[in-house]
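**Student:** Multiple structures are listed underneath, in structure tokens.
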Structure I
């Protein structure tokens, strides 16, 4: 399995970020689209781990994630492409995993070389960016290139953004069966 090396910066202006990305030579590879996913958790585990089936703009993926630490490379990830959202969901249910959440968000993908920057909008949150690259050095370079500050960065899944922006504890977020634009988490 590989490490996912990424950092998020919250509360961004989409138009300003798009302008900055263009100025820095990034290309929009995927226009904003509605992404849907279902998360599955083991019945018993001592780890912060889950499985996910996600319908993206042009493919469907199944992913295993495990967060070992809240830092730049603290997430372990394994992902494959599948061809059917509902059948993959059914297979995961048959293994004994439980479907714990259905979620959606808007995503736009920008790339330059091996670096990917996503502009994400989750229900109830202001837009944020996620900078991902194969190495920590590349991520650090991009953070500095955009005059961002590491101490303002957020690591992990979108639950970290909800906790920071809406003050909803992660322990409460993981119990929500649905996070959609029709049913967004509410600020505490």
Structure II
């Protein structure tokens, strides 16, 4: 099966306050993590990634995908074209806070190939990694690398997706922070 990326110009970054059906995405690499009272599933997909985070009956789903990808509009909390640079946050019920930032960089070919080589080397030490097939125009295919950091009250996701046909790199960082405990009970 050919695993080629869509064009970077059609990408969107979205957040949903609900789970999304897994059949909506072509998943190449997946990892489930949990810490304390939360759990998350992180997927590298054909266009980017999907992060599904659960805590106390709440679900947040972050998606980096093609704008042409058929995703629901119901309970969509955020949607941005992946162009330039953007930061935003959402305050959720119960004091949960979601923060994100992304940046699309178009770079010189030499910078792009150096970055892609360093990304492949870093992936040998930690994180999730997938190398896509070449689109035919370039000898090497795109890459996705996701680093996940778990803390007791925080999940941090750093994602890097490369697009060789455009010499483009998408960098994103998301953080989901649990509320401070109020008046812990003493025994």
Structure III
């Protein structure tokens, strides 16, 4: 696994974009914790994340390339619009999906919903430049502690990553999940 700084990632972005589009897995920072990412439209890459995390059933969330992408691909009612307007931020919004073709089917396990994030972090701009959603899931095996520094990344996970963008230890917690599929928002406690 190649460990990159923000600057190294940005300088090598064009080559890394090709690798991401080809289905590599990578570690990325957010405004909360580190995540495992891949192109959310690449079914084989998503399958590989499921193997690495040992998470075969539960849906994954995505970092959306823009709010426009969210409005185009998800049903946004009045309450949901209020939450989308809070992005970027430390939220994962569970929304009804209106365009199932915008992600690989194994991202959300064929549910009619999708968890969507736009972190308040420079990496969101990289996803926007990529022009497609990226899976984002905590960098850990299911049920284990999430990664806060490169030193606590599980070696089995590290072996499967093409690269990691690292920017020191994270002190955050996973994002707040807000279910916007009903009449009223439901904030899920972690």
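Only the coordinates and a few stated rules stand behind these numbers; no lab work does. Keep in mind the model is a prediction, meaning the values are calculated, not measured. Cβ atoms are built from the backbone, for glycine too; each structure is taken alone.
**Student:** For relative contact order in percent (Cα under 8 Å, 6 or more apart), which of the structures I, II, III scores highest?
**Tutor:** III
**Student:** Figure out for me which of the structures I, II, III the number 5.0 belongs to, where distance in nm of label points 7 Å out along Cα→Cβ at positions 28 and 44 was derived from the coordinates.
**Tutor:** Working: I: 5.0; II: 0.6; III: 2.1.
Value 5.0 for distance in nm of label points 7 Å out along Cα→Cβ at positions 28 and 44 corresponds to I out of I, II, III.
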